[in-house]
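Colleague: Got some structures for you, see below.
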Structure I
Amino acid sequence: MADSNDTLSVSERIRLDIERQILSGGLKPDDRIPLERELMEIYDCSRMTVNKAVSELASRGLIVRRKRAGSFVAHPPSDSTILDIPDIRLDLERKGHTYGYELLHRSVRTAKGPEEGALAGKGGRLIELRGIHRADGQPFGHERRLVSLAAVPEIEHEDFAGTPPGTWLLGHVPWSQAEHRIFAVGADVGIAAHLEISEGTPCLMLERRTWLNGVPVTHVWQTFPGDRHSFIGALTRRQA
């Protein structure tokens, strides 16, 4: 289970390894994760380091800690939000808009910091892409995206001259897990300039991570002026 990625601390490696097992289905609800003493032996670390990793997993709702019994994979909540991964180009074209994408930045680089290191994996390399989605020639949204070259090596040779990265990924790389976070932000000076709005204008930001069988694929931040886009989620209730 151990991961040799040197960009991460030991506690982060433990947390990430177990998280991948849960997200990929390798560990299922009610499965017990290794005991703390077992993790100490596997990762050759202290109990404090293991406890930090396990506590983080519990705070994320991925495991449940049971006194004297150990820690077990948590059941998903009975109510869950189902959000598909939208194709912005397809959505705009379906609404009758003329879609365009402007690539602002493209670079292949080494991951920086533990979060990027977790995305990049053993290879440690990412492609970073920034661009503007346009509807009828007007700025619709700003996108910053990181993609793991270990997970998607072929993306290194794409120029995205005519196809936005999200559309390309949906057509070339399957995904099995996704995590969405939506929150309000004020446009910073750089994004405001690209979206042709005033600095501080209220915007919606969608942050999304995707995995394929527990392997990180991409991490994206999409920023939309509040009056230009909305998000719709469907709620389903699982049977007890």
Structure II
Amino acid sequence: MSRIIVLRRGGLIVKTSETELWLDSAGSSKSLILISHAHSDHIPRNLGKVISTPETACILKIFRDSFDWIGLRFGESIEFGDVRISAESSGHVLGSSQFLIDSGDERLVYTGDLNVYDSIVLRGAKPIDADKLIIEATYGSPSYVFPKREEIYAKIVDWIIKTIKSGEIPAFKVYALGKAQEIMKLINTYLKIPVITSWTVSKIAEKYVDHGVRLSYLPIYTDEGLEAFSQGECVYIASKRRNPPSKRRI
């Protein structure tokens, strides 16, 4: 049994008498890293030995050639030195995790981005009892009050319908992981129109489908995708850095 110490040394580190774990960061290529999810701001440049869910790992492999990986599924646990590490969903994106680090003396939970509300794609996270909590706090201030997801969904659907009626193609430039798939699922569920996707959005959507999330879409780089896009009555979804290969009004 051992106490858990939290350090900040070019990143957050959880340390016990026998174990050192880096949280979404890495000191060197030999570091043992817990990666909460595959958004770029949570992936260190130097990937040492990575502990993550299989879903997070398969998305990482789209952008990184190779890395030393230890898989940890939701509800499972593994032992390293004097700690036991387990993972549960954080409800943010496919594979996103809360990690419980249990030293016997203390329980620490680390989560990157956290969502406790159900979406059209994922179930919200369930809180984990712990002595210490490290959590992403981008919108931690009580001053942030957002509309209900259902209200946002309704506004998106209404805007898509109005935009298509005006003769334009509705386009979304969003995070390729998470937001893109949520909008895809929304359109698949409530609007029977083609969803055209950029390369990155398509590749990540493949991983969602591989892990049981039903999504219907046409990659823009395929003949079917280009044909549907040229017809005009569709929705285009891309990452923030990509524009559609067309002079059509969007």
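Colleague: Output the label of whichever structure in I, II has the greatest value of relative contact order in percent (Cα under 8 Å, 6 or more apart).
Modeller: I
Colleague: Looking just at distance in nm of label points 7 Å out along Cα→Cβ at positions 95 and 167, which of the labels I, II belongs to the structure with the highest value? Spell out each step's value before the answer.
Modeller: Numbers: I: 1.6; II: 4.4.
Ranking I, II on distance in nm of label points 7 Å out along Cα→Cβ at positions 95 and 167, first place is II.
Colleague: Follow-up question, since we're still on this one. Of the structures labelled I, II, which one yields 4.0 when distance in nm of label points 7 Å out along Cα→Cβ at positions 71 and 87 is computed from its coordinates?
Modeller: Of the options listed, only I reproduces it.
Colleague: Here's something else I'd like to know. Taking FRET efficiency 1/(1 + (r/R0)^6) of positions 15 and 63 (r between Cβ atoms, R0 = 25 Å, to 0.05) for each of I, II, which is largest?
Modeller: When FRET efficiency 1/(1 + (r/R0)^6) of positions 15 and 63 (r between Cβ atoms, R0 = 25 Å, to 0.05) is calculated for I, II, structure I comes out on top.
Colleague: If we compute distance in nm of label points 7 Å out along Cα→Cβ at positions 127 and 191 for structures I, II, which one ends up with the highest value?
Modeller: Once distance in nm of label points 7 Å out along Cα→Cβ at positions 127 and 191 is worked out for each structure, II has the highest.
Read the figures in this text as sums done on the coordinates, not as results from a lab. All values reported here derive from a predicted model rather than from experimental measurement. Cβ atoms are built from the backbone, for glycine too; each structure is taken alone.
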